[in-house]
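So, here come the structures, one by one.
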Structure 1
Amino acid sequence: MREWLRTVSVHPTATQIVPSANVVLFNYELESGQTQAAVDTLLGELASGGVIVWGESNRVNETAEGQTGSLWVTGLSDFSIFQSQYAVDSLGLSAAWQHSGGALVSVAIIDSGIDLSHEAVQGPQAAGGWDFIDLDSNPAEAGDGIDNDLDGLIDESVGHGTFVSSIIRLVAPHARQIHIRAMDDEGRATSFRTAAAIHYAVDLGADVINVSLASMDSSDAMADACARAKDTGAIVLGAMGNLGSLGPLHYPASDPNAFGIGASTVLGSRGAFSNYGSHLDLLAPGATLGWPSGTLDSATSVIGAAIGGGYAYWQGTSFATAFASGCAALVRAQYPTWPNVTVPQADVADQVMGILSQTARNIDATEPALAGLLGAGVIDAAAATALGPNAPRLADLNHDGVVNGIDLGEMLVSWGTCNNCLAEINGDGVVNGADLGLMFSDWD
C-alpha cells in the first residue's frame, strides 16, 4: 500500500499519482508572460474538450487554527484533568461508553502527524500509517525551527495532530487509529496532498476520516476524494473554520459528501469564533472560555495531548471535528453489519451522521439571528448510542458479552502473525503482548 505513491508510470512528467483514483500531479513552471489565470483557463478548456476529466492548480490548505494564528497553551501534566474535561459531560460520554467504545472501527486522522509515545493516544492502532511529506511510513510530528509561512509563528502546528488524536482516543477508546501526516509544521497541506490522503485512507478501509484542516478554495481533487469516500461507506468530517462568520466557505467541511463541524462551548452555545451557515451539520465541544487573553480554567477548556508529553489548552473547529469523529466512531461501531441490503454502502455515512443529527441538542434559541444556520445542534453521544444495539467489545472475541478465559484461549490459539483475525486487537498484524494487554484492560 505504501508503494503506490512512488509509482510514476502514467506520464513521464508526473511527479505523484493516486492509482486508485487516477489522479496525477504534474510540475509546471509558468512560461514568460503567462499568468496563473491563463493556466486555469487552459485546464478548463482541456476538460470541456474531453482531454481530461478535470484539472486544477494545486492550492495550499491550512488548519483553521493556523489561519487565525491560534497557538496552544501548555502547563498541564495531569492525565485525569484531560479525561474529565467538560466535553466528556457535554457529549454524555460516560453513558455512551455503556453502549460503544468504537471497537472494530478505523478512524483515519489526516493531520500534522502524531507523537505515538504520548500516554493519551495509546490504544488500538491500525497498520498503514504514512507521511505524505517525507514519503515514508513514519507519520511523526516534526518541526524545522523556521517560520516558513512568514506569519510570525514558528512551527505553529507541531502538536496539532497529536492533540486531535488524543481527543479521538478519549471519545472512542477502542477505535483503531490510522495516522496520516499531510500537513507540514505550519499546518499547511496542498489540495492534492489532502485528496491523496483521503484516497489513501479509503484504500486502507477507514470508516471515519477526520480532516481538521480548511481550504477556502473548492477543489475538484478533494471533491472527488470525498465522493469516493462516501461511496465506500467512509464518513469524512471537516472543520468549518474559525472566522466566526458565514463565509468564506471552508473545504472539505462544505463539500456535499463531507460533514461540516462547528465548535460549541461548555455552556452549550456556539463558540464565537466558529463559522456557521447552511453547510454546518453539527457542533461539538471546541471552545475554551477565556481564550486567549483571559484566565484559563480546566473546567471550561478543551484539553489535549501536547507533543513530547503533558497536556495543553487550545480551541478551534479542528478539535470540535475530532470530538465529532470520535462520536461518529462510537455510533458506527454499533452497526457492524453495515453495509447490508437495508443500508447500502453509499448510505452508511448518512445513516451514522443522521443518528447524531436527530439526537443533537438544537441551539437555535441561543442565537435567534442565526436560527437555521447552526446545523442540527450540539452532539449528544449518550442519546445517539442509546438508539442502537451495544457495539462489540474490544476483546470479546466470541461475542458472548463478556471478556474472560474463553477469549484468552482464543487469543493464545491465534498467537503470532494473524492479519484481520479478531484476536489481533490493535491492528498491527501480530497477536502478541500488546493485544493481551488490551484484552486485560477490557476484562470482566
Structure 2
Amino acid sequence: MSWSLPELPRTLTRLNATAMVAGTIIGASIFVQPSEIARHLQTPGQIMLVWAVCGVLTLFGALVCAELASVFPETGGLYVFMRDTFSPLAGFLWGWAMFWSMHSGIIAAIAVVFARYAAFFVPVGDAGIRAIAVMVILLLTALNYAGVRAGSAVQTALTSAKLVAIVVIVVAGFSVATTGQAPVAPVAAAEPVASFREFLLALVAGLFAYGGWHMVTYTAGETKLAARTIPVALVTGVAIVTAAYVALNLVYLRVLPLDAVRSSTRIAADAADALLGRGGSALMAALVMMSSFGALTGIVLTGPRVYYSMAHDGLAPRWLGYVHPTRRTPSHAIIAQGIWSSVLAATGAYRQIFTRVVYTEWLFFALMAASLFVLRRRRDYQPPYRAWGYPVVPAIFIVASLVIVGNQFASTPMEAAEGLGLVALGAPIYYLGHANRRLP
C-alpha cells in the first residue's frame, strides 16, 4: 500500500489558536490542586507571588516559542524546532516521548479526572471510571477525525464557556464577605518567609498547572497566516490564563481560611460550597468536567500533527502521515493516538509512565529556548517576529526549565532516571530505523 502525504488545509483562525492556548492550559489542575502550592508557603502573599511568577515564566516560554513559530510556521511545532535547529534525532526523541508517554499520558490522565468528576453525578466504581475515561477519549478522537473545524469549534466554545464560568466565580467571590481571612495583601516584610526550597517546590507545582501552552504550535501548518497568528495567540492566551489563575486563587484565599486552602483535596469545590452552600460542589464538578473536556479537545487535536510531520520526514511509519481524502485530517495518526491513550487510561499504566516522564519535557523546553541563541548567531536569520527581552528572557526560561528537571532528580532520583531512560530508549530506535533516511 502506498499513498502521497498531502498538506493539511489552513483553516484555523487567530480566535481558534488563542482559544487553543487558553483552553489547553486551563484544565482541571486550577480547580483541584492549588493546595499543593499552599502547603509549601507561609502566607497568602507568598502564594499569590508564586502564581504570578509562574505566569511570567510561562509568558517567557511563550515569547520564545512565538519567535520560533514565526520562523518555522509548519505542522509539528517543537518537533520542527528541534529537527531544524539541532538534528533530526532531537526532533525524533521529542516525538517518541510524546507518543509513548508525555502526550498520550496526559490525555489518559485528564480523561480519568473527567471520569472521576462524572462519577459525582453517576456513581461508578474504579472500572466504571476507567470505562468513562476511554469513552471520552474515543469520542474526542472521533470528533477530531471528522475535521479540524469541528474540533477547533468545540475547543473555542468550551474555552469561552469556562472563562465565563471563571468570571462568575471571581465576581461571586468578591461580592460576599470573607469567611476565613482578610483579603490578600502584598507580601510584607514582617511576614514569615518560606525557605528557598519550599518556594521552589511551590513554583514547580505552579508551572505544571500552566502546562500545554506550546501545543498550539503543532497546528501551525493548519493555521491561517501562521507566522503572525501563532505568536499573537501564544502571548494573548498565556496572559488570559495568568489573569484567570491569579483571580481564582484570590477567591480561594478570600473565602477559605489558609489552613483549609492547604489541607483541601478539592479546593474549588470547597470554595464553591462556601459561596453557594452545599449545591456548590455539584456546580464545581460540572465546571471541572467542562474544563477537562475542553482541555482534552485541544490536546487530542494537536498531538497527531507531530506524528504526521514525523511521517513526512521518514522518522515515523509512513501510514501516520495519511490524510483523509474528504475530512482532510491526519486520520491514521489520530486513531493511533486514540488507541494508545485509551490503553493507558484503561490499564492505569499512565500513572507510572506519566509521573516518571512528564518532567522530561522541560529538558526539551530548555533546548527550545537554547535554539534561539543558536539561530540568532546565523547571519541569514530574519524572523518575522522577535521575542521581547532577548537574551535575558530565554536565559531565565532555560534556568527555570533546568531547575524543574534538577528538582525532579533531587526529589525522586530513581523515578527520574527511569523516565529519562524511557526517552533515551528512542535513540537506538532512531539509529536502527531512521538515521540513514534523508529528510526532505
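Where a number appears in this text, it was derived from the coordinates with a stated rule and is not lab data. Predicted, not measured: the structure shown is a model, and the values here were computed from it. Cβ atoms are built from the backbone, for glycine too; each structure is taken alone.
Each of structures 1, 2 was scored by relative contact order in percent (Cα under 8 Å, 6 or more apart); the highest score is held by 2. Quick check on the output: 22.6 is mean projected area of the Cα convex hull in nm², derived from one of 1, 2. Which one produced it? Answer by label: 1. Among candidates 1, 2, the computation of helix-only ellipticity at 222 nm (-39500 (n - 2.57) for each DSSP H run of 4 or more, over all residues; to 500) that gave -8000 used structure 1. I have 0.95 for FRET efficiency 1/(1 + (r/R0)^6) of positions 311 and 367 (r between Cβ atoms, R0 = 35 Å, to 0.05), calculated from one of the structures 1, 2. Which structure is it? Derived from the structure labelled 2. Once distance in nm of label points 7 Å out along Cα→Cβ at positions 103 and 407 is evaluated on every structure in 1, 2, the highest one turns out to be 2.
By the measure FRET efficiency 1/(1 + (r/R0)^6) of positions 239 and 351 (r between Cβ atoms, R0 = 30 Å, to 0.05), tell me the structure among 1, 2 with the highest figure.
Largest calculated value belongs to 1.
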